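These notes open a run of structures that come right after.
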Structure I
Amino acid sequence: MKVAIIGSRGYPYVYSGYETFVKELSERLIKHDIQVKVYCHKNLFPIHPKFVNGIELVYISTIETKNLSQVIHSFLSILHACFTKTDIILMVNAGNGPLGIIAKLFNKPTIINVDGLDWLRPKWKGLGAKYFYFAAKLATKFYDAVITDAEEMRKVYLHEFKKDSTVIAYGDKISYSKIPSLITQFNLSPFEYYLIVGRLIPDNNADIIIDGFMKSKSTKKLVIVGDVPYIDQYAENVKLKANTNIFFLGYITDNSTLEELYHNCFVYIHGHEFGGTNPTMLKAMACGCAISALSTPFNKEMLSEGKYGLFFDKCPDSVSNLILRIESDNNQITHLRNVSRNGLTEKYNWDHITEAYMKIMDKLLKKV
């Protein structure tokens, strides 16, 4: 079986959940004697080896614009894949929904992982929001199999587009602290700081969390890991809130350092609003963090309705009240640290996830 994976930035480049997914899935598929080809953004890679870890890499150039580079790259990539001996095309990102018609013309079986609700994200206003809604709708018509990453996301697609989907989550691996001293480079002490990890975009709500933290008058620190790779007014405004207790660390590319930041935080605060299964929350669970998350159907699903975390509403007062409450009850935080890893059930296991994708691939090939 020959599988082409399109729609991410490439392999082994890791920037977001998509690239993590491509990396973990690809490396497991080849162990099952499946040939994997990943399409990469050429400009992101200083060197262009044809194979890495047994995975074939195809480098495609694109027009570098904030809004169009990914769609153009996916368009050129799916065209290329259709003219090769590819058996199945696996696309990520609902924004690539319209491109499924190309594969249909070539009679190539297709799967699309639609991920989140891009049409609701604040950065896509007006025409952008309309495009992503339209693209998601076309994804349900032009692809042979639609994958959602959470049961709550499956409900959204059933309601909005009258299309059922297969739920396959993302995964992570349980880990424990090995080198806690790595956090001292940031002048941090274990369990004396709150942690936010994610892009500085409106729908991750870092501004609301920071305002709530300041309002609580907590004596602990707040550490924000992440940024955006472009000039953005929202991100710049959020970073202006930095002070002696609020630190912006930008991107942390060393995985060991990032994991130690998770392991040693007092509480991980998750403000993501529009995703399904979120990789940063999975990482927090895998690292045994006490977790507090924005109250959304997706976050409640991941934390089993409060079994593995606490929730706050989308306003600074709710964040502030939660901080005051948890700082007065350390027993609750200790309990959450002790149980959060239990939330990584089989559905969040990469081997199980790979088997689920292989089952769909086999099913599609039998129909050809």
Structure II
Amino acid sequence: MFTTPTLTVDLSAIVANWEQLRRRFAGDECGAVVKADAYGLGMAPVARALENAGCHTFFVATLSEALSLREILPDVRILVFHGVQAGEEFSFAAHRLIPVLNSRTQIDRWKPIAAEHVHAVSALHIDTAMGRLGLQPEEFDALMLAEPKLLESCRVGLLMSHLSCAPTPGHPLNPMQLALLKAASRHAPGIPVSLCNSGGIFLDPEYHFQLARPGCSLYGISPQEQAENPMRPVASWQAPILMTRTLTHNQTISYGGAGAATAGARLATVASGYADGYLRGLSHKAVGYVGEHRVPLVGRVTMDMLVFDVTEVPESLTQEGAPITLLGDADGIRVDDLAGAVETIGYETLARIGARVKRIYI
């Protein structure tokens, strides 16, 4: 019996996924993206496990994330996707963090730091189709023409771009982005290049270059659309049963009377809801598991509670405190199953799992 929802994270599965990606990658090094608290699974234990397995390059989104990671891992390489913001320059230098320079403003901000600090290296982002951050290719060409020593003055150690459609191998943007990055890299002979995210590792080797930076696939999310997921599932979310009841009459269930159950049905109420990150859009669609028994959700997802029909489950398995699995390695509750049911992506499914769900690491 237990009294709080738990998310059990299998660190060995995350490591196995990283090792599979490293074997598949044709370039020199496979890093790991651990931003957003390792997609909600816990940056500290995940990063430690990956570093112990041989990963030495990590990517985060913000300086705050990078500083937290540096406390955990003093000797790895840490790159920050958002780059260096005003006032952050000396924190990057002092903690040996690598900004991904995304604009002319960030470049100008970094130059004096690179001139003063021998360890103040950077990466440079070329926007080849994503349209979020990075220098546009023609902007980069003009800068290099005006400042031939630009890369040297910023101590650029990596040229990178981000694939926008890698999960779809036949998408026409993939070869277009590849061509644009290859053209940009002519300005940077000898500097390593990074293009591959998770999906990119499953594209042809010409996309691989020197450094890969997988994220979602480390955490069991499929790296390709319309293909069997080769990654191991890494997390299991279990919620305790608060109570069960057998209905004596036909009855509506939950807000709006949107759900219904008939007399004789046995219902279990469990302690999880959208405040814990269980998406409200799963109302009327989701299933859970009691052991090997698949049970349907009845009615709406509410803030703190869910109701499942456990009529077909032995009563011995549905006592107060017994667990119902909401996310795990079974049909209908894998991370991509939950995401697909509400037309979102596995990233959001994991990242939304809240702090009330206690993390357990194995």
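Out of I, II, which one gives 1.15 for Cα Rg over 2.2 N^0.38 Å as computed from the coordinates?
Structure of origin is II.
Can you say which of I, II returns -11500 when helix-only ellipticity at 222 nm (-39500 (n - 2.57) for each DSSP H run of 4 or more, over all residues; to 500) is computed?
The read-out comes from structure I.
For which of the structures I, II does the calculation of Rg/Rh (Cα atoms, Kirkwood Rh), for residues 158-325 alone return 0.96?
Structure of origin is I.
Taking distance in nm of label points 7 Å out along Cα→Cβ at positions 110 and 214 as the quantity of interest, name the structure among I, II where it is greatest.
Sorting by distance in nm of label points 7 Å out along Cα→Cβ at positions 110 and 214 in descending order puts I first.
Hey, relative contact order in percent (Cα under 8 Å, 6 or more apart) derived from one of I, II reads 19; which structure?
Answer by label: II.
Have a look at I, II and say which one yields 4.8 for distance in nm of label points 7 Å out along Cα→Cβ at positions 46 and 334, as calculated.
I
Every number in this text was worked out from the coordinates using simple rules, so none of it is lab data. All figures in this text were calculated on a predicted structure; none of them were measured in a lab. Cβ atoms are built from the backbone, for glycine too; each structure is taken alone.
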